[in-house]
1. Computing helix-only ellipticity at 222 nm (-39500 (n - 2.57) for each DSSP H run of 4 or more, over all residues; to 500) gives -23000 for which of I, II, III?
2. Just checking, which of I, II, III has the largest value of distance in nm of label points 7 Å out along Cα→Cβ at positions 38 and 150?
Structure I
Amino acid sequence: MASSLVQVEKVSLRERVAHALREAILAGEMEAGTVYSAPSLGSRFGVSATPVREAMLDLVREELVEIVPNKGFRVTVMDDLDLDQITELRMLVEPSICAKATPLVPEEDFPELRALAGRTVDAALAGDLLGYGETDRTFHVRLVSYAGNRRITELIADLRTRTRIYGLAALQERGELVESAREHLTIVDALTGRDPAAVMGLLRRHIGRTRGLRSVPRGADSPH
């Protein structure tokens, strides 16, 4: 019994550290391209190096950081070229697949979709950037999933995982995050109206507009 409790506490600490690391990356406190060691981050967060390493491995899987052998972890650089290429992929796939999915969404799912879209607005209004990124990703992946193509759903999920937190702080600073979030509600309106052309057009505008607002600078490459 005691060992089980220790394991739960260990997992909880790992998750808390991972959350703190995501917030630090999102806020720019951990700079893109910069290498950080687990011991130094442990000192910063008041924990040992072990949960930091474990949390960092979670972030490696999310492609937020990458392993630098014998040094630590480098915050992934997501530059304009990366974002342009990901946006091009999304533009090619997401609007058309969601248009295809429009007549396939069950009527009983619309309240849940509207609530999910509303949570992106709530997160934006509250300045909860991590919450916004997670909810935004869930919303877009959910829409794509209605088309019934598992591989495309996995592709969009992967692309959204790679980009879900990049540029959000800049959007918030310019006061444009809430407006971007409210576009999700408009998309749900078009889905509810069973209008594939409107869904396609709204998603094209939403993806393109969001990309235009999410330019991010290259980071430094100095170790910390």
Structure II
Amino acid sequence: YGFHIFSGSQNLRAEAIMEAQRNTFDLARRLSADAPGPVKLLNLGGGFGIPYFPGEQPLDLNTVGEHLAGLMPDARRDFPEAEFVIELGRYFVGEAGIYVSRVIERKVSRGQVFLITDGGLHHHLAASGNFGQVIRKNYPVVVGNRLASEGEVELASVVGPLCTPLDVLADKMALGHAQEGDLIAVLQSGAYGLTASPTAFLGHPAPQEVLV
């Protein structure tokens, strides 16, 4: 018997995570009173976030760790047979992944530059802003094969090939001047990328995953 408790996701505030962990232990204590046997597993969930957008600061992991260490003596006393688990998926891999698509067309409509790529929300739903975001924000996006150049910077939108206005990877973002064949890289894409996206939508090819 055990408990797996989810209290939130993508949190950058150490205080909020510490409060959630305290409340999780308290809830598990109350629930264990009615459990049919000793608690063997207590999963505290995760919530450990990474910075995606301007102005965001990395999570103070040391503070969270010190606080959790202080909770553990009582937890081990109250759940002597339990294995304790925390989930760090996004925190471990989110910053390690990059999603890359190729510009297949460049066009200007009513003065706005659009870079159409061979990938979009069907590969990276979260970057399109359609994965639970209330207000859409741009992920960090760059023209991947022009990072070392000091050429022209322009305001451009990066869109995918799907027939929906939701297929946007970057909206009016300052990017290096890109042409057909250039590579658009969406950073911070190691979590909630391909596996959280509608890859079969409209029958477009699936992307390749490469481990470097």
Structure III
Amino acid sequence: MNRARRARIVATLGPASRAPGTVKALAQAGVDVFRLNFSHGSHEDHAAALKAVRGAELALKRPLGVLADLQGPKLRLGRFANVEIDVGPGHKMRFDLDPTPGDETRVQMPHPEIFKALRTGMLLLLDDGRVRLRVGERTDEWADVTVESGSKLSDRKGVAVPEAVVPVSALTPKDREDLAFALRIGVDWVALSFVQTAEDMAELKRLVGGKAA
């Protein structure tokens, strides 16, 4: 299959970059699509950013895309008594449901749905993959893990389970509110985090209803 490929530049707009003059300068420098990160900022912030993009579009007389990136569910560890611990290859500890602040031996993972999905031998990725762990013994309430790579763990780091389907919706109530708002203000594309199954995308497509790509 032959595909015509043309790279596009996507830039995320935030407090330092969403002023109209900055947006126009970014577009002049080559940005094609502006990303609105719904993990941060208010609806008013995103509406102002989109208005700035549309203003730059008119001024430069070329189309500019706006991408709404939905936050998705946040699967995270609990907190540590000392905020951070040192780990390394071979370090063993337990994840459980106990909200007591953790230490080098255990820490809370407040997601029963993850424990139910885990199987011995599965890989866990923490802190955007900076820490890799392998699951040992487990139940529906705890799991023993061994660090394969990484050096530190700290409060509220994200958890990913790439080898299992975790029974949580890819769209949280916040995402649904953000999506409805993004469609009202006229974004061009929608991005969805934490996609696990084709049904996740089918649900998003139904909600978008042809109002964006």
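Bear in mind that the values in this text are calculations on the coordinates, not laboratory data. Note that the structure is predicted; figures quoted are calculated from it, not measured. Cβ atoms are built from the backbone, for glycine too; each structure is taken alone.
1. On the way: I: -23000; II: -6500; III: -8500.
Corresponding structure: I.
2. Numbers: I: 3.4; II: 6.8; III: 2.8.
Looking at the calculated values, the largest one is II.
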